[in-house]
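In the part that follows, the structures are each spelled out as structure tokens.
Derivation of every value follows stated rules applied to the coordinates shown; laboratory data play no part. In this text the structure is predicted, and so the values were computed from the model without any measurement.
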Structure 1
């Protein structure tokens with residue numbers, strides 16, 4: 001079991017902003033998972049990987065792929081209080097799900 005978080009590289013998030021957006025995405029997708037997936041992922045160490053996404057469009061395409069496969073996913077939009085305009089899409093979490101299922105959606109992306 002793992003979760004992949006895809007963070008945009010094209011919007012110039014600072015390190016702290018990036019960390020916060022990744023955390024938001026991880027938690028939101030976890031909350032969408034069924035109880036068995038939540039339990040299995042927690043017991044397995046909550047494995048995560050953070051990957052580079054190059055555009056809002058790419059995040060929505062990946063989210064749609066995950067949705068079609070029944071994999072929990074969550075798109076994050078920034079509130080706009082600091083670095084970004086309100087509503088800016090910043091990150092996508094895919095999973096928790098099996099490594100193979102997550103890799104089928106995000107396996108071509110580079111590590112952040």
Structure 2
């Protein structure tokens with residue numbers, strides 16, 4: 001049986017979790033807005049969607065951050081692999097759209 005104290009504690013913890021989740025969503029949205037701008041810049045200058053050197057640097061940096069934060073670096077790498085794969089897909093889509101928009105219109109005549 002729950003006591004009022006435990007119920008209050010759970011409610012408080014859950015509110016904090018809800019706030020953190022909201023912050024994570026907003027931070028991811030901002031991250032994708034920025035990486036989309038990178039995708040546009042890459043498309044305009046015909047740069048590849050994938051930059052393996054940059055990715056490796058990010059994984060190394062984030063692993064170090066995870067260790068300092070006492071967060072499982074394997075989890076962080078899996079999470080970032082998911083995020084980066086989404087970024088790469090978006091960059092490829094942006095490049096395709098940019099390439100199509102740059103093609104002169106032809107009605108086949």
Structure 3
């Protein structure tokens with residue numbers, strides 16, 4: 001029998017790439033971190049703040065996201081959105097995801 005630690009590690013591996021694509025999907029429009037996190041949670045993809053904010057910084061450093069500070073609604077917030085390169089990456093990753101998802105549906109005996 002597989003213990004919980006093995007399951008947890010393998011589930012984490014499965015989620016890692018999915019989280020990136022999920023984040024990119026929600027940044028086609030300008031959003032700040034908390035709003036982004038809530039949007040993901042509402043759609044069934046929970047993500048911890050300690051995972052989200054480092055991911056946003058990494059994606060920005062890689063040129064996938066752009067950000068800007070806004071103070072119009074009181075507290076300063078950093079807003080993120082896909083850069084031009086981020087849109088291209090999102091489209092490519094979405095195509096890859098769909099192909100992998102179709103393959104897994106066939107492998108797991110889902111609808112054909």
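One of 1, 2, 3 was used to calculate P(r) over Cα pairs in 10 Å bins from 0, in percent, giving 12, 38, 32, 14, 4, 0; which?
Label of the originating structure: 3.
Can you tell which of 1, 2, 3 yields 13.7, 40 when Rg and Dmax of the Cα atoms in Å, for residues 34-73 alone is derived from it?
2
State the single structure among 1, 2, 3 that was used to calculate helix-only ellipticity at 222 nm (-39500 (n - 2.57) for each DSSP H run of 4 or more, over all residues; to 500), giving -13500.
Values: 1: -13500; 2: -29000; 3: -21000.
It must be structure 1, since only it matches.
Of the structures 1, 2, 3, report the one carrying the highest value of relative contact order in percent (Cα under 8 Å, 6 or more apart).
Between 1, 2, 3, the highest calculated value is found for 1.
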